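The data blocks that follow each hold one structure.
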Structure I
Amino acid sequence: MSWIEDILLPPHDYELEKLGLSMICDNIVNLDLLDENCFYTSTYKKIYKAIKTSLSTDFTVLVVATGLTNDDVLDATTQLVSKDSIDYITTQLHKYKNARILINWIRNLENQARWLDIDKAKDTIQKLDLIIQDIAKEKSTEDYAMDYFDDIGKIKKEIKTWYKMIDEYVNLLWWQLVVIAGRPSMWKTTVMLNFALRQAVERNVWFISMEMQVFELFDRMICILWCLSSYEIKDKRNNIDKIQTYLSSIMEKKLFIAENIYSLSKVEQYIVKNWLDICYIDYLWLIQYWDAKMRTIDRISEITRQLKLIAKKHNCHIVLGCQLSRSVEWRIDKKPLLPDLRDSWSIEQDADIVIMLHREEYYDKDTDQKNKIDILIRKQRNWEQKEIILDTKFSSYRIIDTWYAKKL
């Protein structure tokens with residue numbers, strides 16, 4: 001549905017406003033979390049006022065009170081909202097409201113300046129300063145301490161990969177940005193898929209594949225879950241019953257898959273709408289940014305910074321696939337280091353954890369480290385670096401639980 005407001009500039013988010021109305025209709029106690037000015041769209045503002053006046057969320061009452069069509073009211077009040085997202089929805093709607101208030105005051109100030117009305121301009125500046133101070137109130141140390149204490153008892157405290165050695169030596173938390181990096185053929189996508197499939201048993205996991213088609217991902221997932229070689233599933237037509245069984249089992253997991261989402265705004269909207277716990281993005285250099293003329297190094301820096309903010313804002317664990325520069329190939333020791341990250345200063349700075357992948361047999365066919373993958377923990381806040389070596393089954397893209405770990 002399109003609105004005439006689309007041609008106007010004040011900041012707003014139609015989807016977020018629908019989520020705000022839906023959380024009120026789901027539990028009218030949430031009515032006090034918002035006010036009329038939190039809604040920019042006239043239709044949604046009418047619905048909020050009708051709920052406020054009648055203190056009722058009954059569908060028939062709202063249709064009569066607003067004079068809107070059944071479809072308009074239904075569309076605005078029946079979105080799925082999780083309890084975990086209520087704080088975010090409330091905060092964001094108030095931010096949009098405050099931004100619109102500031103824009104109106106600044107427009108008043110601009111008009112007064114044009115008419116050289118200096119006295120009124122001074123008065124406007126003073127009022128604007130008070131508004132900004134009121135909007136920008138920060139939590140006290142006591143508030144943060146109480147939040148910290150409350151968080152201790154919450155279930156959503158840490159993330160597990162369900163690989164024993166990785167969970168023992170890597171401190172994965174909900175609001176982190178984790179980078180998994182490696183040269184081509186180092187199994188970046190495969191490692192992320194193995195993690196995602198294990199985590200999707202109990203968490204809502206989203207895997208965004210910008211490099212591979214979803215069909216290819218399904219092939220790999222079938223190989224991983226049932227320990228099949230890629231050759232065994234090549235002839236799909238003659239094994240249609242087995243393939244159907246495999247796909248049914250995959251669909252039972254809490255795993256969302258997408259291949260056509262390239263912008264950060266779509267990523268953020270999907271995280272909020274589907275209450276995602278973990279989001280995998282494969283991979284960094286395929287993410288689009290609105291300013292195509294920006295230098296690559298600045299664009300990458302802005303993307304990683306935005307992903308970090310999205311992770312913190314939505315309490316979502318984001319795992320980002322990343323390429324390494326060719327400098328690895330020119331060294332005798334092929335194990336990657338942090339400086340090998342392309343545009344490393346921004347990626348290294350924004351990431352909470354950097355995991356680098358290495359397969360010795362790719363470079364040395366005679367090595368005794370066959371069917372092994374090195375999980376190199378090159379950065380993690382407050383925890384030590386580790387090298388974790390896991391067994392693999394190359395033909396089925398499968399990573400098997402631990403072999404051993406050693407300190408780097």
Structure II
Amino acid sequence: MTRRARLAATVVAVALFGTACAAGGTPEQTAGTAAAQGATSNGAKGSSASVELERTAVSPRQQDVASALQDPSNDTFPQPLIPLEELKSGGPPPDGIPPIDDPRFHKPDQVDWIAAEEPVLALELNGDRRAYPLKVMIWHEIVNDTVGGVPVAVTYCPLCNSALAYDRRIGGQVLDFGTSGQLYNSDLVMYDRQTESLWTQLLGKAVVGELTGTDLTAYPVATVAWEDWRAANPDGWVLSRDTGHPRDYGRNPYARYDDPEGQPLLFDKEADARLPAMARVVGLREGAESVAVVTTSLLKRGVVEVELAGQDVVVWALPGTRSALDQAQISEGRDVGATGAFSPVVDGERLHFRRDGDGFRDTETGSRWDVLGRAVSGDLEGERLTRAEYVDTFWFAWAAFLPDTRVVG
């Protein structure tokens with residue numbers, strides 16, 4: 001990117017955060033005029049009240065460690081894993097984009113405020129299935145939650161379009177996470193409130209501070225259409241708009257950001273030229289190996305099989321899910337489809353898949369599967385494929401963190 005282009009991107013970023021400020025002038029990223037007019041954070045009129053589910057208690061702040069949030073160059077820390085000069089302010093201060101620390105939930109049949117093709121983040125742990133609507137996540141970026149008894153941070157970075165969930169347990173501690181207000185490679189930099197170390201969202205690694213070098217255990221998160229998730233999980237839980245923060249949920253403060261011919265914000269490096277910077281990819285990694293499957297190609301082909309670290313992975317895509325980063329109203333975003341990545345082995349049998357109408361079919365048994373990897377009819381009805389670790393994201397971000405990645409499609 002040229003110096004002029006970088007300057008323009010920075011100006012756009014500043015303008016974006018400026019227009020998202022609250023009416024009272026705080027730097028929090030809010031709904032601006034809509035918030036000032038009293039936009040509600042609760043469920044739609046007539047909806048049942050949201051509920052609070054059981055959550056794991058977090059560990060106390062460690063008083064004997066220095067804060068990388070306040071002084072990343074403190075010489076008592078281990079050697080940082082990133083150049084400190086490449087940390088950039090995203091605009092708001094720490095927690096100016098407020099995480100959701102006390103999430104509340106609805107049952108799917110209580111929700112009437114999500115359009116059928118709007119994107120939600122789907123997470124399943126130990127049989128506990130939850131949906132986190134992007135119309136909520138785009139304003140908060142982190143939810144400190146407990147799913148299936150596992151304390152997790154469900155995260156979303158709009159500038160990288162990356163959604164991941166991480167186990168919050170480290171060395172006998174239960175961490176909780178906030179937004180640092182900083183970016184690295186245009187990606188959300190999180191901080192844990194126990195040591196105030198800094199973490200990259202896309203890789204789930206502590207890069208500055210007391211916990212430098214520590215990796216969080218990742219859990220795959222799928223971005224799918226609300227109607228698809230609801231059909232598959234009638235007894236699941238849906239994150240409520242009852243967040244305690246007035247936001248214009250449904251509005252996209254990053255309108256037109258995911259233009260395939262556009263440029264990333266607050267990213268000063270030269271993007272890997274193998275693909276356009278803002279191309280959507282399905283990123284997979286295992287150990288030192290990584291693969292990026294080009295989403296537009298995947299949507300055309302339906303199913304792609306890749307080998308990663310000696311294991312077969314089936315990656316598929318289905319049209320019918322809207323972009324959260326296209327139009328000013330998320331419900332009006334263009335169709336960018338939904339993806340999934342799975343082990344193709346069920347009960348020891350290796351299956352092969354093809355897209356079939358609004359789902360997928362395996363060659364071996366003829367069973368039909370939905371985009372979430374659930375067999376909905378046929379001999380294998382009720383079976384679920386094991387998810388691979390993957391993330392939907394923009395090419396520039398994936399390649400910046402994993403420059404040796406292999407491109408498919």
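As an exercise: helix-only ellipticity at 222 nm (-39500 (n - 2.57) for each DSSP H run of 4 or more, over all residues; to 500), calculated from one structure in I, II, equals -14000. Which structure is it?
Values: I: -14000; II: -3000.
Answer by label: I.
Check the numbers for Rg/Rh (Cα atoms, Kirkwood Rh), for residues 225-280 alone across I, II and tell me which is largest. Intermediate values should be presented prior to the final figure.
Details: I: 1.11; II: 1.14.
Greatest value across I, II: structure II.
Quick check for you: by percent of Cα pairs over 39 Å apart, which of I, II is greatest? Don't jump to the answer; show the numbers that get you there.
Numbers: I: 33; II: 14.
Structure I comes out on top.
None of the figures in this text is laboratory data; all of them are computed from the coordinates on show. This one's a predicted model, so the numbers in the text were calculated from it and none came from an experiment.
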